[in-house]
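Heads up, there are several structures right after this.
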Structure 1
Amino acid sequence: MERKTRQMVTDDGGRFVGRAEELSRLSLWLQDEAAATRMFSITGMGGIGKSSLMSRLSGLGKDAGCTCLWLDGRSFTPTPASFLENLSAAVSLEQLEPAGSNPLQILSKSGVLSRVMLFIDNFEELSLLEGWLLEAFLPKLPSAGVAVLLASRPRLPLSWITHPVWGPRLTEFRLSHFTNEEMIDYIQSFGTFPDEAIGRLARISDGHPLALALSVEAAIKDHAFGPEKQIISQSISARVLRELASEKLQPMVDVLTVLPEANQEMLSRLTGREVTLQQFRELAGLSFIRSGTGGLGLHDVARMHLLRDFRQREPERLRELQCSAAQLLHRRLQQADRKQRRGIASQMLLLSKDLLSPDRGYADFSGDSIPPLEQPAASDLPDLHKMLEEWCAYSIDPPMHRTYHEFLDELAVRFPESIAIVRDDRGKPAGMFIIMLVYDETGTLLQRYFPHELSECFPEEEWNCEPDKADTYYPVLAAATNAVPGYSREEIIGLLMLGHLSLLGDGSRAVLIATNDVLKQQLRGIGFRMRPTATRNCDVSWAEAHILELDFRADNFGNWVLSFFKGSAEREPLFAEVFHALNPEDQERQLRKILLSLHDPVELENYIGMFPGVDSGVELQRWMLRFLKTPDEYGPTKEYVFLLYAAYWQHAGNPEAAAFECSMSRATFYRHLKKAVANFARVLAAQLRNGGPEPG
């Protein structure tokens with residue numbers, strides 16, 4: 001028996017079922033003559049239908065004569081300026097005001113007869129704006145005529161729910177799976193299905209809206225192309241997702257697997273073929289594709305499955321596609337203004353995260369995305385102190401524990417934006433990252449709690465500046481628990497660190513003090529330059545402290561990311577470590593390379609980053625020769641200088657002539673030359689560590 005179904009089609013041609021309670025609650029506001037300004041929070045897991053419900057509510061609002069403005073939290077940096085800039089663009093898109101007009105004007109002029117609905121999708125991405133939104137933006141709204149609708153995976157923080165002004169005005173919609181009746185309604189909206197197929201589709205999707213949409217699409221395709229193709233599975237599988245896309249769309253789906261969003265032009269460039277408008281629209285029509293401000297993107301759940309599958313099936317092709325996408329984003333990064341650079345930098349980092357570091361003892365960058373970073377609430381402090389105490393136990397000496405706890409308390413009150421946390425399934429903090437933009441106020445705070453660390457990293461005139469002049473971040477600590485199911489402590493720390501590396505994409509730097517040898521090794525592996533501290537004041541009882549720095553103030557962030565696709569050999573010239581911070585074995589090896597290139601200033605360009613104050617290969621050549629020609633004043637012993645000068649300058653490339661010059665056999669010459677290089681490396685490192693001689 002086949003069941004003839006009734007169509008449930010929205011005005012825009014899409015299908016929408018269920019969510020009757022949510023639609024009813026918003027309809028009451030639309031019908032309310034007073035229409036007091038309210039907030040609606042829509043929350044639920046990925047694929048549960050938050051964006052679909054927002055679109056449906058927007059349709060209801062437009063039918064009622066409301067002006068509907070749409071923002072996507074993923075499409076801009078979480079700063080007040082970027083928020084207002086995107087709000088202005090949304091107003092302009094509705095042709096209400098010319099671009100650049102005051103975006104608050106349309107909101108402030110709203111009222112019972114001219115209502116405005118502001119939709120913010122992926123609101124969890126704007127968690128760092130929480131304080132500004134609650135205390136600066138929302139109070140500027142009129143008392144009536146505005147509805148603010150926020151869609152996010154996690155529930156809004158308690159600071160919203162318990163807010164004295166906005167808490168009572170908040171209505172929460174916590175979305176759940178479809179009921180059996182709603183699943184049947186959805187399946188039947190596509191036409192005629194056998195009863196057995198309807199029951200099977202409802203059963204295997206378990207009420208998850210995205211799983212149901214994919215299963216129905218697959219069943220329709222199976223009906224069209226033959227029953228032999230198995231297209232239904234017990235979960236959202238990558239195989240089903242691939243089969244839903246036609247052969248001509250598959251290259252575009254591959255691109256969206258590595259990029260969060262791509263427009264028609266980007267898809268054409270990365271697939272190597274022209275993507276027509278018809279193909280772009282066909283791609284947009286797939287159930288696991290969403291539309292965003294930057295183009296089309298995969299739904300998070302679909303992207304996760306496809307990326308894992310791509311990585312397993314064709315790792316080399318995935319790497320090539322990621323590299324091509326990174327190069328395309330690099331060109332956009334070079335053309336972008338500072339506001340846009342962080343977003344592009346974040347996308348570039350996500351492309352390269354599997355390559356960032358083979359060492360995962362401290363932080364693992366390769367994990368899948370975790371719940372978004374949030375700013376902690378006051379109620380989180382007990383849990384943060386507990387996490388901090390665990391970090392202190394293996395990171396610092398006991399006398400400093402109290403200092404860090406007092407610092408956390410003051411930081412949470414004065415500069416809460418410097419703390420980012422990740423929550424577990426119960427809503428408790430499971431990871432914490434503290435990183436501070438250093439300027440006069442934050443620098444004064446750091447100087448009070450950590451004077452030695454601050455003086456090692458910065459001269460006072462460098463940090464004593466206005467916030468808009470600041471260009472350096474100081475990471476204080478990263479701590480995590482194993483409380484997030486499926487994620488190790490190292491993965492949480494890695495993803496916290498990765499999320500903040502994008503801050504440097506606008507042309508900033510990060511500098512920190514580290515005593516953990518595993519952390520030092522891992523940071524050096526991704527390009528941090530390490531140098532010794534001037535004093536021993538920052539040491540712990542079991543380890544020496546070092547300064548680590550990653551500097552993109554020369555706008556080399558994009559080149560740094562691309563270097564991970566090319567290998568460490570390409571990265572070394574970008575971030576050569578200072579010579580005297582290397583271990584003795586590496587010092588000898590690098591010095592030998594430099595001496596072998598002594599006649600080639602162009603080749604010496606690869607090593608100038610190891611010597612602060614040396615700006616060219618020619619200058620490095622002159623500096624090395626200065627050592628070799630004045631042994632009594634600067635360099636090794638006279639006997640060793642004689643060997644080095646003969647081997648690497650006077651008779652470079654001719655060991656027989658060099659040995660003859662020194663009146664030695666070749667065997668004896670090589671034996672003494674090895675000792676001479678080791679001696680020169682020690683002397684050179686000691687001179688650099690003590691601040692002399694000056695290059696030049």
Structure 2
Amino acid sequence: MNPDRLSLRALLPVCLALQACAVTAVPLQPDIGVRSKAVLKVDGLAFRDANGNGQLDPYEDWRLPVPQRVADLLGRMSMQEKAGMMLIDTLNAGCGGTLPPQAQALLGSEHMTRFILRNLVVGAPAACGADGGGMNGAPVTPGQMASFTNAVQALAESQGLGIPVLFKSNPRNHVETDPRFGIGSGAGVLSEFPKEPGMAAAALGSGSMEPVRALARVTGQEWRALGIRGMYGYQADLATEPRWHRVHETFGENADLSADIITALVEGLQGGVLNPASAVALTIKHFPGGGPQEDGLDPHYSFGKSQVYPAGQFEYALKPFNAAIKAGVSSIMPYYGVPRRLRYDGVDYQEIGFAFNAQVVNRLLRDQLGFKGNVNSDTGIVSDRAWGLEQLTVPERIAAAVNGGTDVLSGFHQGATVSALVDAGLVTAQRIDLAVSRLLSEQFQLGLFENPYVDAQQADAVVGSAANRAAGLKVQQQSVVLLQNGVGGSGALLPFKPGATLYTVGVSKAEAQRHGYHVTDGTAAQGQARPSAAGHDYALIRVLVSNVNTSGYRTRGADSGADPAKLNPRTGKVWGAEDGCELVPARNPRCADDAEFVPGHAMGLIFGGALPWEVNSLSFSTMAQAQSWRISPSLAEIQAVMGEVGAGKTVLDIYFRNPYVLDDASGLKNAGALVATFGVSDRALLDVLSGQARPLGRLPFALANRLQAVIDNDPDAPGYPASDTLYPFGFGLDYR
């Protein structure tokens with residue numbers, strides 16, 4: 001092999017370790033990818049002629065340090081191009097992976113180079129509706145997705161300066177039962193691992209970060225094959241508030257465990273500080289820690305905008321972010337929330353959203369914690385969720401965010417509004433240059449300026465490969481937590497006896513039969529009678545809790561946000577009273593909580609969670625009576641099956657998307673075996689229950705023994721007093 005053609009990606013880790021490649025006599029030739037521009041040959045080496053002028057300019061010269069390349073390109077950019085760099089919004093693949101009509105305008109007119117990709121990746125070509133799949137785009141195959149990202153990169157290459165695009169997505173490689181717009185994507189055909197609490201459970205149980213490293217390896221391979229090189233993840237938030245509906249995206253309640261996991265992810269997906277060998281640039285969120293939500297309500301909604309720290313644990317929540325910064329994370333995202341009555345390190349924090357707050361971003365994140373990367377806002381902070389700044393105009397909000405330390409605005413695509421801030425004296429040109437420098441650095445470090453393209457023909461083979469799926473299945477098995485095994489001195493119920501008769505609800509009959517059991521499927525279709533469980537050796541019930549009936553919520557709805565019979569106990573006002581459209585109607589023409597992204601098509605609480613007046617319904621008995629909670633199968637069905645087969649012969653597998661309360665009245669604690677899972681397949685679960693795999697998982701958060709303990713819990717403090725604890729953090733049984 002010719003030494004000047006050695007793979008930069010292969011040798012870069014050695015270079016970094018030896019700190020030698022920067023001065024080597026033989027430069028390492030990276031792959032060069034072009035569609036419309038020429039390849040320049042200089043000193044026997046190849047370079048991309050990004051601006052098409054026929055000569056090698058400093059920003060095109062991969063031999064130069066990134067800061068020098070950034071400075072050269074910055075000097076060539078117009079203010080309009082710089083403003084476009086500071087925007088990111090959704091650009092989904094069209095039907096079959098085609099370019100949608102708006103692509104030309106977003107890249108050509110708005111000069112954008114960052115996009116959020118939301119399409120579900122599926123195994124076979126899918127039919128496409130007239131709306132092109134709506135906000136989430138049409139389902140596409142891996143090959144179609146890779147072809148789409150290549151097409152966008154080709155469009156970017158054809159622009160004047162040839163600045164490549166960075167695609168970002170929420171995490172995808174997890175068993176997700178309730179994907180939500182802007183929150184989490186379904187896995188589709190990508191290899192599936194447990195949800196984030198399950199990753200923590202597996203890491204705790206295995207006593208190592210190997211489950212996390214496996215996730216990083218697989219995710220890196222599959223995302224790179226698709227052309228997705230940026231992630232809005234992972235969450236470094238802590239599950240200290242059990243009612244917060246985003247607990248299922250955290251790594252649990254323990255800051256030290258979360259810090260270790262975040263470190264492993266940055267090391268695994270980025271390889272430490274960003275470099276061309278990095279698979280994916282991470283955006284760790286949500287600084288300075290979502291989780292301490294007042295009353296458990298989420299700041300996607302106006303009624304949940306407050307974060308509180310009654311236990312004085314603000315610093316505890318910073319630990320995972322500190323770990324991410326030390327590991328070299330590329331980007332950090334602040335949350336929407338407003339800190340209430342927060343005094344930390346001698347500073348009284350201003351009560352405005354974190355992304356606008358210079359005390360949080362400029363002072364704490366950058367000056368004190370030493371973060372050098374770019375700050376990416378959460379979506380819609382300037383148009384819908386400008387908490388604490390509802391009285392300002394959109395340009396004034398943008399100025400507050402940028403001056404406060406935010407470098408890129410999510411959910412916004414009007415570059416002229418940003419560039420006009422300089423003319424108006426609201427933001428300096430120097431601040432714009434600083435933001436753009438940080439953003440360009442990320443694209444240079446990833447090697448996108450040399451080759452942003454992927455091999456679309458290989459994507460179908462890489463994504464969801466047998467080896468990757470096996471890795472995901474192993475970690476799913478490792479994440480299963482055995483909470484209870486036998487009641488009343490009857491001895492262990494699990495593992496199941498070989499060849500036993502098994503009554504199942506919510507479990508694939510075929511999968512149970514493949515494990516050698518004689519199966520009666522008790523999952524009855526609507527309107528049909530359920531067969532009896534009596535006489536079976538065991539009953540296995542998979543229990544899934546979800547939020548429903550929330551799409552009709554409206555800030556001014558007579559039966560919801562404006563209902564005088566439903567008052568916020570914190571304010572004594574209706575739940576919609578804190579929406580910007582109510583506080584300052586002239587500045588907020590649409591109500592944020594209505595989620596009316598398309599005029600005339602409000603969608604209510606699309607980001608998840610219960611109706612706000614039912615957020616305390618976290619026990620199974622209260623959820624069973626609530627309008628916006630659904631237990632599947634119903635609590636009554638679960639109790640009926642337990643009565644038929646015998647409670648002591650019943651195995652309940654509960655998917656704990658939140659730390660639900662197994663209250664006495666529900667009777668669930670009488671089951672012969674209780675299993676906690678966090679997103680696993682039927683196969684993984686049955687592998688453990690049959691004894692083919694051991695239950696290694698350990699709880700990533702404590703479970704309370706009564707609902708009032710959840711309500712009384714300080715939102716910033718992990719766990720409960722011992723007298724209120726049913727199962728502590730780290731609990732889990734084994735068959736041994």
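We did not get these values from a lab; they are worked out from the coordinates using the rules stated. Given the structure is predicted, the values throughout are model-derived calculations rather than measurements. Cβ atoms are built from the backbone, for glycine too; each structure is taken alone.
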Next on the checklist: As an exercise: relative contact order in percent (Cα under 8 Å, 6 or more apart), calculated from one structure in 1, 2, equals 15. Which structure is it?
Outcome noted: 2
Checklist entry - To which of 1, 2 does the computed value 0.40 (FRET efficiency 1/(1 + (r/R0)^6) of positions 81 and 273 (r between Cβ atoms, R0 = 25 Å, to 0.05)) belong? => result 2
Checklist entry - helix-only ellipticity at 222 nm (-39500 (n - 2.57) for each DSSP H run of 4 or more, over all residues; to 500) computed as -14000: which structure among 1, 2? => result 1
Checklist entry - Here percent of Cα pairs over 35 Å apart was calculated and came to 54; which of the structures 1, 2 was it taken from? => result 1
Item to check | Identity of the structure behind 3.6 (criterion: distance in nm of label points 7 Å out along Cα→Cβ at positions 265 and 521, calculated), options 1, 2 | outcome: 2
Checklist entry - Can you say which of 1, 2 returns 1.8 when distance in nm of label points 7 Å out along Cα→Cβ at positions 337 and 417 is computed? => result 1
